[in-house]
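Undergrad: Before anything else, here is the set of structures, which you'll find just below.
What follows draws every value from the coordinates through simple rules; no lab data is involved. On a predicted model such as this, the values are computed, not experimentally measured, just so you know. Cβ atoms are built from the backbone, for glycine too; each structure is taken alone.
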Structure I
Amino acid sequence: MTNLFQLTQMEDIIKVETTLASQGFVYYSYIDQSLHAIHLKGRRFYLDTGGLRNGPHQLLIVAYDWQTGSLISGSHYHFSVHAGNYRERTFLPGDILVASDNVNQAKTGYVGHSALVVDKDHVIESPGLHPAIRKDTIQQFLVKHPVHAHFRPKSTQAGQAAAGYAEQYLNEFKEKGQGSPVFSFSLSSSLDDPWEYIYCSKLIWLSYYYGADYKLENDFLWFSPEDLYNNLGDSEDFELVYKHPDVKFVFNT
């Protein structure tokens, strides 16, 4: 198989760049023979290595044609994780993860994603499609969105209250049959209306607004991940725990 990928290993990620001319490919990345991540289109993506054990590892990257499913190329690599590479981070209720990258790398910096930490292992998020709200692991967020920032409320009580609301909100959503709210960026619904439309950063806004009686400021009609990122970065009520060096939003939304 032809080697068409250039790898750059950084502190806790591997940056992968391809020389393939077309962007119409999907990339499957396997670490130690287990599927690690899938990246749709784009010519650059990142693999999170922060959760891997110390020592040597094997990486296989396989590219397929997006439309036909035909195998384009596959390449094998060897890399090592050392104690200095491992990102030791704690996660507390109310922590906020804001990513400027997307599963579809072609839109990185334009939309982004965000999630609310509810315990040391889980987030509640609105990732799109159905169900509109779900609880998932922090690890899957880190794998899908390595280019992110991690913020923490200075008030532990506020963080716990926001996380508590998110848990309650998710339970009510399930009790309602998971039909409402639906995932949408529609501006016809008020930001403080939890039951018509929902999206990732609105879920965080609602959790702090109703759970912790704390209003995150919004500059335009919809409260985007870019708004969340800049709001938290400027706030005296939150601190930055971690920031990937490539976090960047293209537009002020």
Structure II
Amino acid sequence: MGGSFFELLTSSDFYKNTKVGDISGSFRWAPFLALQNSDTFLTMLLLLSKYRMKSLPVVDLGEGKIENIITQSAVVHMLAECAGLHWFESWGTKKLLELGLPIMKPDRIVKVSEDEPVLNAFQMMRKKGIGGLPVVDESGKNPVGNISIRDVQYLLTAPDIYKEYRSISVKNFLTAVRNYLEKNQEVSPMLRGVITCKRDDTIKDIILKLDSEKIHRIYVVNEENNLEGVITLRDIISKLVHEPHGYFGDFFDGVVPLPQNSRV
């Protein structure tokens, strides 16, 4: 069934005729925001945190080429590599509570029940403009999994999921994805289940866990395993920087925050 879907997709006029230029303008900073080698480290960190960029191309305007791409994950990996350095150990021993993490209050967490249709989860992520959310049990308190916007690919590539994509629950979706990954011997954080931490963990603990597990978010739970918050790569980076007044001038005026009716 999954194979027939791709045959249908690749044979359609939409697939054949749509050009990159037709969709590139849908990005709010078309074609993209880029860095140059002369830009400061502060600029990079601010764009990856406060200004919600997940990745930044580094361009050489003289040569007209992209030299590299810096991601949030790369910055957190760099921090993990700093373990043992005096400045990092001094900052890294601070507990989450001392740094004001998690930022979001428990009653503001966007989550999905494991019994809900998985399409609800993807629609919720799209509506809220978030990259992932926790899956909770029937009590609505205990996290039992994580689902990210990238996982939508399995609705198309995994045959057992695609044929039931309109009705499959989040719980059955996660089970089917794990079976698919194991069958195809693919490595994925989804095979390890939900990854959590406690409020009295240190920021160093969180950075090392995010880096080693290759994940973009970690869920904060209490002693009863009740969900209390979420910490993302962006949250970590934001604790490293402060934007000086007028640093970007009026460049972002009218752009951040994103309008409610935006399709980006």
Structure III
Amino acid sequence: MEIDNNLKILRVKLRCNSKKIIEDIINRNVLLNDKDKKLNDEICLFCASLNDLTKEHVLPKWTFENCTTKFFVTDVNGSRQKYNKTTVPVCAECNNSLLGSIESHIISILKGTDLSNSYYNGEQLQNIIRWLEIIEYKFQLLEIRRRFNRAKSSEYIDYLKNIPISIMREEINYSPSIAISQIRLAQKRVTTKSKMKNLNSLVVFKTVNKHFHFFHHLDDFIFIELPKFRVALFYFYTRTFDDNEQAKDEATKIIKRFYN
């Protein structure tokens, strides 16, 4: 199948270039002390190509119905970020030929399954997980590239302004090395083919809500509600469960905290 081939190509590209991508991320976003340091040109964050770079949306435009006003709020500093402006650099080939094809396949899965009388098969569930893990990787890249500036409710502190948002997290003790390690883990998830052991970590809800909802916590979980397909997906990136009901219970607790 075309989807299998494209996923394989993406895995190989990222696996072969992961070290170069990490080095570029560190030089561009973590080693900030040298004001005179000249940065190299941007590279594709999947294959490290310098050519034909495009702006790849972290969340595909079809998920938020290409609405230009919808936004999410970053917990770290309370800043708002519009979905349609939330992008990372990806070359045209990876964007259009690979990621675009994967998204089209996910749309066909969601569109072709009525949860009232059917369910996704094992391979479809694995592909949904693969897609959600690609989104997590893109979010990791986004947050290491975005700058803290200041917390919305705090005074401006000059020396904090250029620190990446992903580093300014209390749960990782404001550690650059942990932030980079989490990007490496996100890369590893994308480059790992089998998702069989993660099937119980994906919770699928049938929904009748009419509005898109989304929340996400780096290296932890993602929730995305897609009213067009009458489905909501919750996925734990790092936790595994003995059965899906256990995951559903945990997901429901988190949804009650964050859903609004």
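Undergrad: Given -12000 as the derived value for helix-only ellipticity at 222 nm (-39500 (n - 2.57) for each DSSP H run of 4 or more, over all residues; to 500), which of the supplied structures I, II, III does it correspond to? Write down the numbers at each step before the final one.
TA: Values: I: -5500; II: -9500; III: -12000.
Matching structure: III.
Undergrad: For distance in nm of label points 7 Å out along Cα→Cβ at positions 99 and 115, find whichever of I, II, III sits highest and give me its label.
TA: Comparing I, II, III by distance in nm of label points 7 Å out along Cα→Cβ at positions 99 and 115, the maximum is at II.
Undergrad: Here mean projected area of the Cα convex hull in nm², for residues 123-210 alone was calculated and came to 8.4; which of the structures I, II, III was it taken from?
TA: Details: I: 6.0; II: 7.0; III: 8.4.
It was calculated from structure III.
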